[in-house]
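Chemist: Presented below are the structures under discussion, each in the form of structure tokens.
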Structure P
Amino acid sequence: MGKINELNEQTTMGEITTQYPGARRALFAEYHIGGCSSCAYKDGEKLRDVCTRNDIAPKEVIDHILNSHLEDKKMLIEPLAAKELIDKGEVEVRFIDTRTREEYEAVAIPGSHFMTQEFQQEVFGSWNRSEELAIILYDHTGRSAIDTCAWFRGHEMKNTFALVGGIDAWSQQVDKSISRYRIEM
């Protein structure tokens, strides 16, 4: 995950969502911040400004983000820990790619499954829900897979994890044969 800087009123929303991947979900669930155009924020906005606009005390929001992050950490797995889980062979490990089809077709973790709605229904309907199967979800940089992980866990897939840093971290720490890329906005 890297070093987490102090979270305060001057922290930008982009910094928050990078350092605390589940913050977007936590803010929307608790305060209805960031889920639609009427409550959206920009990455460059300071937390103080978002709180002022939504009439919420910044300390309350900071506490909520930090408490949510403690829960989210239980859903995260570092690339080297995932590799160790595979190498031990004590459980079956399956990777699911939550990126776009174009990204998946360009580069993917070998043996991973591409997430489609139909595939998701297959997982929820027929995959083993025991500790004998670990599901590792990944995206490009680790910013959104945690939200999908929360959804999987909510569907009783309790041994599901989000890969910290996504395929980008995996390609740097575990499998250097996987090409790194960046998305132009």
Structure Q
Amino acid sequence: MPYFAHPTAVIDEGSTIGNDTRIWHFSHIMPGCSIGENCNIGQNVVVSPQVVLGNNVKVQNNVSIYTGVICEDDVFLGPSMVFTNVFNPRSAVSRKDEYKKTIVRKGATIGANATVVCGYEIGEYAFIGAGAVITKPVPAYALVVGNPAKQIGWMSKNGQKLKFNAEGIAYCPETKEKYILKDQNVIAEK
């Protein structure tokens, strides 16, 4: 196998797993999901059918990733965070044909115990604080916290808080990369 799976992990037929991915204790990879290269799937993780995880995705322990979720490359999913896939679930009502798509763009971080209500997009390099509840789209590079989550700032690609000057320019304190804020959108200068 081009990937590592702990003996207690359950990997159903029909899933695709990339090279150098690691799947740890008691995790369940269901049929029809796609996991990229160099991912780390922590202990007690569920990856449901048709979920897509890009390359270098880090999934911490006790995370549930339900059908309808797409995570692009370099996404970080913190311990015990959870995605939903139906707005109004009921035990006695089957809503499998109502699953909503949730997209987590490249480089985004979702903190421990956060909940992402289905049907929204989390922008690239967004940073969702621990315990936040996402109930609307999150812009690229946004820093959001709370329940319901509210934006309190902006983050760099390296996860450093950005401080914009009056001209709408900020520099990552770690990398010195330049960012421009215009019309409530952040762009990393290339």
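Just so you know, all these numbers are worked out from the coordinates, no wet-lab data involved. Only a predicted model underlies this, so the values are computations on that prediction, with no experimental measurement involved. Cβ atoms are built from the backbone, for glycine too; each structure is taken alone.
Chemist: Figure out for me which of the structures P, Q the number 32, 28, 21 belongs to, where Cα extents along the principal axes in Å, for residues 80-167 alone was derived from the coordinates.
Modeler: On the way: P: 32, 28, 21; Q: 54, 21, 20.
Here the read-out was taken from P.
Chemist: Which structure, out of P, Q, was helix-only ellipticity at 222 nm (-39500 (n - 2.57) for each DSSP H run of 4 or more, over all residues; to 500) derived from, given a value of 0? Don't skip to the end; give the middle numbers.
Modeler: On the way: P: -12500; Q: 0.
The structure behind it is Q.
Chemist: Let me ask something additional. On FRET efficiency 1/(1 + (r/R0)^6) of positions 24 and 152 (r between Cβ atoms, R0 = 25 Å, to 0.05), which of the structures labelled P, Q is highest? Walk me through the intermediate numbers first.
Modeler: Values: P: 0.90; Q: 0.15.
Greatest value across P, Q: structure P.
Chemist: Related question: If we compute percent of Cα pairs over 22 Å apart, for residues 32-111 alone for structures P, Q, which one ends up with the highest value? Don't skip to the answer; put the middle values down first.
Modeler: Values: P: 55; Q: 20.
Going through P, Q one by one, percent of Cα pairs over 22 Å apart, for residues 32-111 alone peaks for structure P.
Chemist: Distance in nm of label points 7 Å out along Cα→Cβ at positions 8 and 72 was computed and gave 3.5; which structure, P, Q, did it come from? Could you put the intermediate results ahead of the total?
Modeler: On the way: P: 2.1; Q: 3.5.
Going label by label, the one that fits is Q.
Chemist: Follow-up question, since we're still on this one. Which structure, out of P, Q, was relative contact order in percent (Cα under 8 Å, 6 or more apart) calculated from, if the result is 10?
Modeler: Values: P: 21; Q: 10.
Attributed to the structure labelled Q.
Chemist: Still on this structure: Quick check on the output: 3.6 is distance in nm of label points 7 Å out along Cα→Cβ at positions 64 and 88, derived from one of P, Q. Which one produced it?
Modeler: Traced to structure P.
Chemist: Then there is this: Of structures P, Q, which gives 22.9 when mean count of other Cβ atoms within 10 Å over residues 104-111 is computed from the coordinates? Let's see the in-between values first.
Modeler: Numbers: P: 13.8; Q: 22.9.
It must be structure Q, since only it matches.
Chemist: Can I ask one more? When distance in nm of label points 7 Å out along Cα→Cβ at positions 48 and 144 is compared over structures P, Q, which one is greatest?
Modeler: Values: P: 3.2; Q: 1.9.
With respect to distance in nm of label points 7 Å out along Cα→Cβ at positions 48 and 144, the highest-scoring structure among P, Q is P.
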